[in-house]
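Nothing in this text is a laboratory measurement; each read-out follows from the coordinates by a stated rule. Being a predicted model, the structure only gives us computed values, none of them experimental. Cβ atoms are built from the backbone, for glycine too; each structure is taken alone.
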Structure I
Amino acid sequence: MPRTIETKSSKNLLIRGARLIDPSQALDKHGDVVIENGVITRVGDNLAAPQNFEMVDARDLVVSPGWCDMHVHFREPGREDEETIATGCAAAVAGGFTAACPMPNTSPAMDKREIVESIIKKSKETLVEVYPIAAATKGREGKELSEMAELVEAGAVAFSDDGCAIATAELTRRAMEYANMLGVPIIEHAEEATLDDGGAMNESMFSTKLGLPGMPTVAEDIIVARDILLAEYTGAKVHLAHLSSARSVELIRWAKQRGIEVTCEVTPHHFTLTDEAVAVSNYDTNTKMNPPLRSPRDVEAMIAGLQDGTIDVIATDHAPHAIEEKDAEFAAAPFGIIGLETALGLIITRLVKTNLLTLADAIAKVTVAPRRILNLPPVQIKEGQPANLVFFSPTKTWRVDKTKSYSKSRNTPFHEWDLTGRVFAVYNKQRWWMNPDF
């Protein structure tokens, strides 16, 4: 059974001595924050609070705007045995995320108003704002566009056929044109399916040695190139999901230099692990994801893209699966791993501790950038703004234990890894959650 998030109402808080990081304002300093009735009323030094305020000693903590994961799979409707909106949101809170964007590859696909509205409604009692990403085509079948205007009206913030690319260039063009009129982006799963059909891992010397069918990087690159050119032609905004190929990063860098409206994301596992992990783990199916783990050169390109701004966002692609499904031969197991609860630790351990990114730059990629791309309301540590905050220690070490996950699923390759960076608490919607494992 997954763990549950226990919250308490806390309308009035004094946060004392935190390191406040808000990249949207270039804010990075130690200070106090006063919250009254869930709204930030003062930010400064040595602030006094009225009587009966709860005081939080945050002198060893970083406080930033709540994080936003623009790529998750909550499996509802259809596979509630793997995850639900409630358990997915619990995992998000445990990872420091106060906003999450579930993808449409549910069963049935998220291609109707009532599904979008239901998902939003079910999230209302959680600490997380949920912003659904609706299917670009009906049933995600790549034949006919979904009722896009109606879905935006219901609350969808973008369109994708995630799990696969939009089937044809012509249909992708039409989807971009309609999305552009509606003021929302297309989010593309970049994979030319005919090149990856039956593949199980990155096409490399490891796939040859292991006897597994390969998935070449060119399958990703082709769709990235296609969508960049279509975005230039239509003037639409396209966001490339979970990049893994060095050439894809080069293509997006080129597109941005030309002023094309293209953005992209990378997952923690794609800047942390290589395809060698499949061999070292002896075919552990928790090293199977789509796109697959790639070569060291590709991982280096992900990090370079994060450093120079080519890669805008870090997103988890949280993809829960039932234990019995992952407990199968590698080629037969489903793609995907859970990622919400390990994201902070991997970002700090892999990127910040190694001085590859500053902490402020890393936070920008999970706060400012996803909200900008999706046209979501900004979240800021600023007087007059609703308090939506994550508290974490950038130095606390902990060991990943999949049996203590808040997700319904346990499919992580990071079980028993020692990570640095731990969530202490989350505050949103006038409610407060403190991590009992901190």
Structure II
Amino acid sequence: MRSSIRDINMADSGKQKIEWVRKNMPILRSLENEFSETKPFSGVRVSISVHLEAKTAYMAKVFAAGGAEVSVTGSNPLSTQDDIAAALASDGLDVYAWYGATKEEYEEHINLVLGYKPNIIIDDGGDLVHLLHTSRTELLPHIMGGCEETTTGIIRLKAMESEGVLKFPMVAVNNAYCKYLFDNRYGTGQSVWDGINRTTNLIVAGKDVVVIGYGWCGKGIAMRAKGMGANVIVCEIDAIKAAEAIMDGFKVMPMKEAAKHGDIFITVTGCNRVIHSDHYKVMKDGAILCNAGHFDVEICLPELEAMAVEKKEQRKNIMGYRMEDGRWINILAEGRLVNLAAGDGHPAEIMDMSFALQTLSAEYMVKNYSKLGNRVVDVPDEIDKRVANMKLNSWGIKIDELTEEQIKYLGSWN
């Protein structure tokens, strides 16, 4: 076994978790059965860098069922679950990850998974792509292409494409309708609050909740906060999204003003330094800050560290910082992705759709990479619709179809 994990003896616990999500991921189960027969990834090496918990593990096993040689690492040091890593390693997959990896260990794990000389990469945030274009360019001849899971990764890919430096095609899985309408809105909306609630054990009703960023993830977080009785304030830089938030029933104001009112702050922008020293100066005593964006740069911790006169763990995954005037500001999960660093991530049924998109988009890439060009590629419409139909089928729900007469009518102009 070439894996680098904490403890192989934890495998039984991990297998139990994987089996639970498997039972609750009917789309992936169907694809596992299909791939076991068709073997679309036969002879293909697939390297995965996604938050390493049970749903990701099951996706990796579906790739393996399709004939792929699979290697896996995590995309965040605090989201890897060691028993899941052990379970995959015990099943013969190469795994390089453990919970709480240092920056150096995390980078080593990313490099080890790339050392596998992958043909297809499944990336979450763009770390694999970044290394392949910087320190691991010798591996580029092996790459067919890959898929990107999250908004932050798409932002990085689009920047590379616009500069003309992207060396292979990448499918923007995050931009599929079935991804952002369901995963980003309902998955993030629920899992972020799962992480906050289990970590703080505090009530949400009656509190002022500040959601910074009103994209699809922000919409889901705000919607769930409203449902739990919070007073929701939205901060935005986009006038259209700000107007939408107003019409959705939320207050909108600049972050400098919102900083004075918030009890709970959630960043979900994909940008850096969203909360910084100007905001810390005016926050309430006991304010709770967390991040739902991919990288731990949205809450500027170095500035908070510099301002604090005392730093003390308040509770597991809550670090308190005392200001000179006695106020405490609390950071959840080190400012990392709160729904994974302090929770179990998105519900299994949500990731069933997202990871179905990943596996089908990877199959599409294997078949078509040579004619796609070095660019960011949309998920084909037929894949998006197939996943939606598979979801409806798993619920036992049927929908109407257009008649020939209706199709003709919709296609006419006269």
Fill in: Structure (I, II) behind the derived value 1.00 of FRET efficiency 1/(1 + (r/R0)^6) of positions 285 and 309 (r between Cβ atoms, R0 = 30 Å, to 0.05)
II
Worksheet item: For which of the structures I, II does the calculation of helix-only ellipticity at 222 nm (-39500 (n - 2.57) for each DSSP H run of 4 or more, over all residues; to 500) return -12500?
Response: II
Worksheet entry | Value 1.0, calculated as distance in nm of label points 7 Å out along Cα→Cβ at positions 109 and 189, assigned to which of I, II | I
Worksheet item: Thinking of I, II, which structure, once Cα extents along the principal axes in Å is computed, gives back 66, 48, 42?
Response: I
Response to the item:
With mean count of other Cβ atoms within 10 Å over residues 317-324 computed for every candidate in I, II, 17.2 is reproduced by structure II
Response to the item:
Value 3.5, calculated as distance in nm of label points 7 Å out along Cα→Cβ at positions 117 and 269 from one of I, II, is from structure I
Item to complete: Taking 10.0 as the value of mean count of other Cβ atoms within 10 Å over residues 45-52 derived from one of the structures shown (I, II), identify that structure.
Response: I
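Given a computed value of 20 for relative contact order in percent (Cα under 8 Å, 6 or more apart), which structure among I, II does it belong to?
Value 20 for relative contact order in percent (Cα under 8 Å, 6 or more apart) corresponds to I out of I, II.
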